[in-house]
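All of the numbers you see were taken from the coordinates with simple rules; none came from a lab. Note that the structure is a prediction, hence the values are computed from the model and not measured. Cβ atoms are built from the backbone, for glycine too; each structure is taken alone.
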Structure P
Amino acid sequence: MVVLGFLSQAFVYLCFSIIMGSFILTLIPEDKRPAIIIPKGALLITSSGIALFSFFPVLQLMVYLVPNMGLGETLQSVLLTFEVGKAWLFTFIVSIFLFLFICVIDYQHNKFINSIGIAIIFLLILALGWSSHASSYNVLPGFIGDTVHFTAVSVWAGVLIAISMFSKSHANWANFLKWFTPVAIVCFTLTIASGLLLMDIIVDDYANSLPISYGQTLLLKHLLIIPLVVFAVVNGLLMKKRVQSDERFNPLPWIKAEGVLMLLIFSATAALGQQSPPRDTAISSSNVSVFFRLVYQGHIEPNMQVQFAPNATAIMLMVVTLLFLGLMLFSFIKKMPAIMTFLMGMFLVIGGYLSVMLSIK
């Protein structure tokens, strides 16, 4: 069930990003974006996927309650009394409306109608924020923080993923970057600010959360943001000069690599949604992460307090991590394939993770 929950949540994020990015790109004039052909079928699948994959938290709750209440009574109770059930029921109804909207209305040639489609997608994001972990801890700040966080990520990642999936060429790339770079900067800023708010609500002590799986996953998510920022700098600031100086240069592989990093971060976020937050989890020998056990050399005690004391190995690994950060930029400057920069980013994440883990005492 945990694996299915992780996959369903990851697919929810992916579906939201694809459909949001597709609607936004359709709204942009053709001379300010690469040529794209977005199949209607892809949008119908993603709108259906939002309703389907977001049902899994409801299913988990029903599996727990059905043995005592029966299927009919459980379904009625979950959908009408539990927040997660009411949020999904709203999501299901709006998803059907979005599906019909895509089927019937010619949104691609009318900006006003296209804007209505984006507004419908935003309603679905509101439902996701309503049923989030943060909202259950602190209703209004959690709802606002999760909604802003997911909206910003959906816009940023959505455009990238839609471009990488549906673009037929890289024509008008400089014009595309003129508007997308400021949008990406705003989205990144909102993501960081709302992410800090959500951490304050869900994670009472970042360092002391590291021994459990939630803290391990959160650390990996944060480390993945570092190579993502490097790719964002390359694609947003450095790519324009490269495209203008070399008409044969194709920036799409770099966009795809950034999109893959986004998907990895989605996966980490989905994994967080399947785990108990640190506020609900006391550290004990039974719930310490397997990865933490492999790296940590000390004695694990209940409610242990994590402290950092970097040793020579941890410092050397941090230096190596910084070297990989520099190599990511160097590989672009030296016109290496995007896959090389991506691999450097993965080594950066591994080096940074080991450096932090080996600094714990």
Structure Q
Amino acid sequence: MPRPRTILPLAALLALPLTACGGTADTGAKELTVYSADGLKAEDGSGFYDKVFKDFTKKTGIKVDYVEGGSGEIVQRLAREKSNTKADVVVTLPPFVQQADGKGLLTAYRPEGSDKVAEGDKDPSGKWTSVANNYFCFIYNSKELKHSPPKTWKDLLDAGFKGKLQYSTPGVAGDGTAVLIKAMHDLGGKEPAMAYLKDLQKNNVGPSKSTGQLAPKVDKGELVVANGDVQMNFANMKTMPNQGIFFPAGDSGKPTTFALPYAAGLVNNAPHTENAKKFLDHLLTEQVQREVSAVGGGFSARTDVKATDPNAASLARIMKGVEIFRPDWADIDRNLTSYVAAWKEATRS
């Protein structure tokens, strides 16, 4: 099973072949570059991407150069390189995939198989398509809390969590931004959510640009609670056995979550457009979509793929009884800057 998510240096781009120059037409080069949010590749080579890249290269002869970072970080990098595009495919989480589209960084392409993806999990104009579904969650140290996670947001305010709780930075990390989205949904809007997060700050260790860096700390007991997502944290469980998944309830008393799919798009002015299209087609094949759960510990993006592997059964048990809501992504895309600014003001020391 995969591992903790790690951030590979974006400076690794300097080592990419010179053929990956921005905006050029395909020259027959058998390569492409993928910029992706972290979570699907493993240091030990056992992750979803590890298998996907290997199989794609074997099938097509096209080598995949890979650059990893936080969801917001990846989009910022694309924006800086807009006049000299280096990436061919970007994979990131909402609302950052909508942000990438709004900045003119994506071009329309509907991969083969995208007709089997639910309408809410793809862009109507074809700018991006979900390739692996996922859900926001929190994690806890199951050894220290004796398999009894906190039930509600209010439980996290307990003084026993002081210096033992941490969540990744909203506006930088996709899962960190998800903390704001869930809090606003569960607690009745922006103002009560910010008031709560201000109160929670007394227990919070501090900022973290990577959600994946928090999971090992929870497993070791350095932290007791952190944020995460189901795919990443479920995939970690074999190597991090002291880690459990939970979904804090809000005012309704019901555990809630929302989908945080890995969404893929063709980068505008990509150096290797045709190779990128082949890769996007490959990601949505039925075989690869079955491997989303079997290898990656996530959920298929295709509605016609009903995974029956042991991981899929375990994931269904984790999600049982959890109410899934759909955020207003258009509102979040429009107001993300102001939401993050409000969070910074609320949590400022």
field: Structure responsible for 0.80, with FRET efficiency 1/(1 + (r/R0)^6) of positions 73 and 153 (r between Cβ atoms, R0 = 35 Å, to 0.05) calculated and labels P, Q on offer
entry: Q
statement: Output 3.9 (distance in nm of label points 7 Å out along Cα→Cβ at positions 41 and 225, calculated) maps, among P, Q, to structure P
- request: Output the label of whichever structure in P, Q has the greatest value of mean count of other Cβ atoms within 10 Å over residues 145-152.
  value: P
message: Between P, Q, which one scores greatest on percent of Cα pairs over 25 Å apart?
response: P
task: Could you tell me which structure in P, Q was used to calculate helix-only ellipticity at 222 nm (-39500 (n - 2.57) for each DSSP H run of 4 or more, over all residues; to 500) as -10000?
output: Q
message: Ranked on relative contact order in percent (Cα under 8 Å, 6 or more apart), which label among P, Q comes first with the largest value?
response: Q
